[in-house]
Structure I
């Protein structure tokens, strides 16, 4: 099984993460931010992960550090859990519909990080979650998982729906791109290694 355990302790956050990529849907998430908990839970559920994720952050300041550092830790955990990446499908794209929102996600598990999104939100908050933190999470995740991650928001007006479609489409892409093809010899690259 592809697993990782990561701990990150700073003056701003204390995070413990246990990730099993080949999971059975056993998920516990506690970041002290309700909507963000819902999004991390959604990501794990739709990716097929087991995830135990606890973050104690300085949310009395704001939620930026909690969200950014959570992206760092989840990205590091995925990177570590995937190991040598031999035999993985590597690429995936998926378009997610969620009510008024239509979001396309594409990833390449390339051992190179890049993040791009055209996301813009008309609201500053979803519940207590600051929408300006959405890009911070995904950029931190992509940088630390060492993946290319692109979102195209095709339509939508409800910030909750757009953000949730982003997390679900990423989850679907991860689930399909980390599948191992038993017939593939080595890694899916002309370089010989990812």
Structure II
């Protein structure tokens, strides 16, 4: 795994309330594979991570405001969960705009737990197959996504998992997908045979 992501830059988009292990473990996995990472957020300074949405975790330094970032600056994107984190992101125009710009590039994205809530807000799950924390699956279906209950799901470079229990499989799969690089840009009308 070492060196697989050498020379690649990975953005992690998160806000206060991010689930600590869903930030820490994927970040560590891509860094161990050679990638450089930036934590993008909607405010400067630090964000407050949480453990199980209840216990405060670490404060994590923000590297860059998402409003100042461009999809062209990064090779891949990680969206951790935690209930509060995506709820804050989905209320921020810069975060939603960044997600929409990023998905247009076809670059790989890893999203876990409650993370897809931001994608629902940005209208990015329509026609995609993914998984998530059980409580947001109705939101994904209502936004046109196909939800499955599996440890890790990949749909044209979009890697998704359900919860912290899935982190080992999620981390291995995002490294693999990030190493592959850009995928065909998702087109809702594309034929099933075009899916990779």
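Assuming 14.2 is mean count of other Cβ atoms within 10 Å over residues 48-55 as calculated from a single structure, say which of I, II it is.
The structure behind it is II.
Compare relative contact order in percent (Cα under 8 Å, 6 or more apart) across structures I, II and report the one with the greatest value.
Result for relative contact order in percent (Cα under 8 Å, 6 or more apart) over I, II: largest is I.
Of the structures labelled I, II, one was used to calculate distance in nm of label points 7 Å out along Cα→Cβ at positions 8 and 72, giving 2.1. Name it.
Answer for the origin of the read-out: II.
Comparing structures I, II by FRET efficiency 1/(1 + (r/R0)^6) of positions 80 and 128 (r between Cβ atoms, R0 = 25 Å, to 0.05), which one has the largest value?
Going through I, II one by one, FRET efficiency 1/(1 + (r/R0)^6) of positions 80 and 128 (r between Cβ atoms, R0 = 25 Å, to 0.05) is largest in II.
From I, II, which structure was distance in nm of label points 7 Å out along Cα→Cβ at positions 112 and 152 = 1.0 calculated on?
II
Looking at Kirkwood radius over Cα pairs in Å, for residues 56-135 alone, point out which structure of I, II has the largest value. All intermediate terms of the calculation are to be shown ahead of the outcome.
Values: I: 15.4; II: 13.2.
That would be structure I.
Upon calculation of helix-only ellipticity at 222 nm (-39500 (n - 2.57) for each DSSP H run of 4 or more, over all residues; to 500) from the atomic coordinates, which of the structures I, II produces -11000?
Numbers: I: -11000; II: -8500.
Only structure I yields this read-out.
For which of I, II does distance in nm of label points 7 Å out along Cα→Cβ at positions 144 and 168, calculated from the coordinates, equal 3.8?
Structure of origin is II.
Coordinate-derived values only; no laboratory data. Everything quoted here is computed from the prediction, not taken from an experiment. Cβ atoms are built from the backbone, for glycine too; each structure is taken alone.
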